[in-house]
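Structures given as structure tokens follow.
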Structure 1
Amino acid sequence: MSSGTFRRVLVAGAVAAVGTAGVVPSFATASHAAALPVPIPAITGNVVGHLAGSQVPTTANCLASFGIPCYSGVQLEQHYGLTSLYAQGLTGAGKTIVIIDAFGSPTIQADLETFDSAQDLPNPLLTIIHPVGAIPPFDPTNSAMVGWAEETTLDVEMSHAIAPGAHILLVETPIAETEGLTGFPAIVHAENYVVDHHLGDVISQSFGATEETFPSAASIYNLRSAYANAWNNGITVLASSGDTGATNDYRDSSCCYATQVDSWPSTDPLVTSVGGTQIHVNAAGTGPAPVAGDSVWNDPNSLFNPGDPTTLGASGGGVSSVFTRPEYQNRVRSVVGTQRGTPDISMSAAVDGAALVYMSFEPVGPGWELFGGTSEASPLFAGIVAIAAQDAGHDLGLINRKLYALENKPDSGIVDVTSGDNTLVFDNAHMRGALTTVDGFDAGPGYDLASGLGTIWAPLFVPALAGK
């Protein structure tokens, strides 16, 4: 979803076992996305199914079970061309990826070890800190805690899958971020602590709130100290662009504004906004390279409910109502106009091509969850930034000026995304459930408000971003 409601779209009855015997072939059709009680975490993501067992499922397993493909961390590495970089020792070694989440997960250390073991990945150094105060005990009946535990697991495992040599610092806060100001002061405090002590090199944020849900533009400006601090200290900050296309959630976390809106911190000029793509590979998980054919992420609910006209999720993107166009976007002023445009870059986020994430705290038991959303995209790109920082031999800081300077250069590794859009169709809770369409933006040649500059091919992009 967009940087607002977290929607759990668990396929009804679809709990399968993966092992030497493969997937148990007994599945029901998916239920419609059900709204969770308010307040709910303003994180970005969709969970679409569960496969029991510790052995990593195959793409074919997911196709047989849910009718959609899924991809392991190893397959994502292959899709972005990271194998050749790993062979050079470029794994993010010596760099730290900072993950910021409320509450965290009670089983993250053990789950990451299982995730690694199943895919022959090295176990990284995972450190967990609570700079804002103690985390309340995990309550599996609390939907907000469960949602954030899922988010934490996704963030940690996806960043590690891309940068297997990087240290991961998980920073947990005791207050859930929803919409508007709620939770953000604690996040800002935690991020400033990380920056002041230079505990990391790149910060990934898979949350956000509609700009219009804040009391005023000034209230957003008052929350920017951590980003200014990171900029002054050469630390890169990323944020998911959202999962509700060109619109976003109301203050009560219901979907959605009937007009184009955008979410912060994705819109902040001191942050790199990461949108979502759908990657297109075959049942074996391989496909054309370099990332040829990736399109804007826009999943219909009809994936699971034939005839349902609404949208399950789509890549967030649009223009800010708070921030004017930063100088690094002057070259794309014909697209963004006078305002800050998002996203800047995009990575895998589709449900129809879900990421496989291992977790063991769920009531359904331990196993692999199928995830989609720009919550996947931001930590994936954090891994790329960590590898580029290792290659450069120093932190990269705010990378946006460099990103836009690389556009259209033949060896930049930026791959244009030219198909798809981020239009959202939804049942508007504030209009008595009326079916509402917010027209989004089309992908096309060059920068656009659906995919940003496009996606990346790591063998070229990493050295280009590193300045080589």
Structure 2
Amino acid sequence: MTQPAYPVSPSTANLLIRGATVVDPRDGSLQCDQDVLIEGERIVSVGPSQQGEVLPTLHVVEAHGKYLVPGFADMHAHPLSQKNPAGSLELMLAHGITGFRQMSGSVQMLKQRDAGTLLPSDSPRLLAMPGPILTPLNARSAAAALVTVREQHALGADFIKAGLVTSEVFYETQTEARRLGIPILGHLPNGIDVVRASGEGMKSIEHLGPGVGILACCSAEHDAIQSDAAARAQLKVPPLLIPLLGPVFERAVRKIVINPINLVRQADVDLLERASGTFDPGAAATLAERFVRDGTWQVPTLIRSRTTLTCDDDALSGDPNLRYISSSTLKGWSKASKKFSKFPTASKGTFRLVNATLLKLTKLLDDVGVRMLAGSDACGAAWEVPGIALHQEFDELARAGLSPLRILQMTTRDAADFLNAADDMGSVSAGKYADLVLLDANPIESVDHLHGIAGVVRSGRYYAKERLDALKENVASARSVQ
């Protein structure tokens, strides 16, 4: 009788993916007809396919003609900020997302993570998480911000996320975070010196700003636009009142997140028009070279820009994937769309110009060699469906001109590098987490092939396409009654 090809311990061996073409996102090379053996949550070996018998305890997935890649990482998402994140996490997993960076946290969430009670089953891996975002509630002054940073560091936050803070508070926060050895990243305050923020250790800039900050640096009228932006970057609520308005402020922020562009005034629109209309590739390249020298990453979230800047587009509100979204959430998104629709035609033209400029900027950053990550900003943002939104981000990156290999790298290899986790993720290699995606076609040939998921492996557990479809349908059924 033929001996088993994989004589491993039946108490630990649980999965063999047989005959797959393994894609190496480091260089796009292909290894055809490979067997990937998994024990527990780790890959044990990757090598030429064998056709011998296997132990009956070993689950075999026949993957001839399929392409195996590391699991996708959504490096900007907010599923755990929801009251019940299970459905969103299931949708993410069903779309090949095996890991995510949670971009908003809390003291309670950090404690739950330490206790191992934060994530439900059928969830992607939590790759990193901050404490509460820095806002006027916890960072109304430099002194308050420093206390917040120290508290989050002590609680084990992976990074500090800057949100609604002044430039003065931001710089002081950067200094303290650098002293403590904890990364600071997030939004750029309006009017900030982007070059200074990069040089003083900002680990990643989210949403290419957002706002006019980076666009101002890429303009032929940089100094004038930057000066005008700084003049408008004043806190509109007296700082002493903010703690008293805490609950009101938090509710307001949740509404703002749906579409922040609805808050802009005509002067803000004019600044955006000037910055986009005077976009200077030479100035942009100079800024990009600075990002490369400083090691400042970018997370463009182009899908977030599109849904924000074209919020009343019928294609967004008519997306059949909205069946995964609860009626209460859809009501909020529809209200935001209705408010957006009241912008003058000229303003909407400016928003479309800004969106096109962000696509152009993303391509330029990539050409210069700026490290970038794929992120969706799903869970809270209007017209973004968890899981699906990251695939839409892939398409937006392709629309910007990035190659399929670069997009695959951003959601796999580069995520591992950013997290200093290349020993655990980022390629299909022995010793790494068994977080994998099995694709129907070669993802190096077309970004469309990243959407054709035949199966997902999460921590050694295999989800066949039928099971992934069942997860999606369960979410849709649950949301239909909410």
> If helix-only ellipticity at 222 nm (-39500 (n - 2.57) for each DSSP H run of 4 or more, over all residues; to 500) is computed to be -7000, which of 1, 2 is the source?
Replying inline: 1
>> With volume of the Cα convex hull per residue in Å³ coming out at 140, pick the structure among 1, 2 it was computed from.
In response: 2
>> When distance in nm of label points 7 Å out along Cα→Cβ at positions 115 and 315 is compared over structures 1, 2, which one is greatest?
In response: 2
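Every read-out reported here was derived from the displayed coordinates using simple, explicitly stated rules and does not represent laboratory data. None of the values given here were measured: they were computed from a predicted structure. Cβ atoms are built from the backbone, for glycine too; each structure is taken alone.
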